[in-house]
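Listed after this line are the structures, all set down as structure tokens.
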Structure P
Amino acid sequence: MENFLIHYGLLAVALFAFFEGDITYVMAGVVAHLGYFDFMAVIIIGSICSYANDVVWYWVGYKQADKIKASRIYRRAGPKVERLAAKYGTWQILSTRLVYGTRIASAIFWGVQKFSFVRYTIIDFLSCMLWAVVLTGLGFFLSNSAGMLIRHVHALELWLLVAVIIGVGAYIVGRTALKQRVKELDQVE
């Protein structure tokens, strides 16, 4: 990714930040530290593109609210999410950056709720800027360690994936063996 960022510069930052900002910001901070592009440009371009992605998902939720509310998953999870939103308020939008995988769901949720677009965009843009500053800063100031850290995270993810696959496989085999054993016992009686 570092070479891609160096070769394509801020265009690559824009593209990656639109789809997945976390690693992008850290790596762009490293590349900015190496002098290939400006630190503030990474923050501004990354924030705008990450924000644009959030707005797209907000509008999906807003325009498809009836379909989403009628979906099985929303009927199951919606009331829980609504209670959390009532408890923590709209400022939880800031926290979605901290929990991987919740940013898009949050944007859709606030769109479904027909939350004020102006208010959503203000809070979300602040969130995008804050996250861009923090992660780009981490990459910039810890550039020597960032690459090593990212490699360790990817290795850990691979091991976790292998563990999940083995666990699911063991569960399926165990469940099949248990069913077979129960079937055999039923035939004996």
Structure Q
Amino acid sequence: MSRKTTLSLIMGTTFVLGSVALNCTATPLATDKCAYCHGDTGNSDYDHVPNIAGFSTFYFTDAINSYGLGDRPSEDFKADGHEETNMKAVVASLTDKEIAELAKYYASQEFTARDQKVNAKLAKRGKRPYRKCRKCHTANGSDPDDDAGILAGQSMSYLKAQLQYFKKGTRTQPRKMAKAFKKLRKGDIKKLLHFFASQK
């Protein structure tokens, strides 16, 4: 065997073994822990589960930590073909590195507005109460860079549940939101739901 052939075999073997070692030690993205409910790209098929695609890394991480601390209600949910679980349990199974990876991954995905029935009159009337929200939820709730989540095109069932949590005090509100929430009149929540759902 020639020196050149031997060298080629050694280099090839080293490359293959090196690739195997890299693949074994690399931390896999933990999207499988989220995909059952939120979909592969963060756009869910379930009415009571939010789309998380496009969330800023700050907002995603803050939300995850809030579930872990119990500042956000974590109700049990069962995705088709999978065991029942809840967000607090999912968060407990994630490492800090996985949370950082997930935040970066979902921030890079494109948010898809939900296809849902919207009452045009209520959506139009929702513009007025939205004025109380727009300082934080900018661009009609569609700008992820405001670090306040994406409300535009989000599931009305999910938004309604979250607003009810705020109303009951079972979900912690930022001080600014608590102040704005108190200014909402009767019927404003319903108008806001249709307003945000109408945004594409």
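No lab work stands behind these numbers, since they all come straight from the coordinates. Nothing here was measured: the structure is a model prediction, and the numbers come from that model. Cβ atoms are built from the backbone, for glycine too; each structure is taken alone.
Taking volume of the Cα convex hull per residue in Å³ from the coordinates of each of P, Q, which one would give 154? It was calculated from structure Q. Figure out for me which of the structures P, Q the number 24 belongs to, where relative contact order in percent (Cα under 8 Å, 6 or more apart) was derived from the coordinates. The read-out was computed on structure Q.
Once distance in nm of label points 7 Å out along Cα→Cβ at positions 62 and 102 is evaluated on every structure in P, Q, the highest one turns out to be P. When P(r) over Cα pairs in 5 Å bins from 0, in percent, for residues 30-77 alone is computed across structures P, Q, the figure 5, 20, 25, 33, 16, 1 traces back to Q. One of P, Q was used to compute helix-only ellipticity at 222 nm (-39500 (n - 2.57) for each DSSP H run of 4 or more, over all residues; to 500), and the result was -28500. Which label is that? Matching structure: P.
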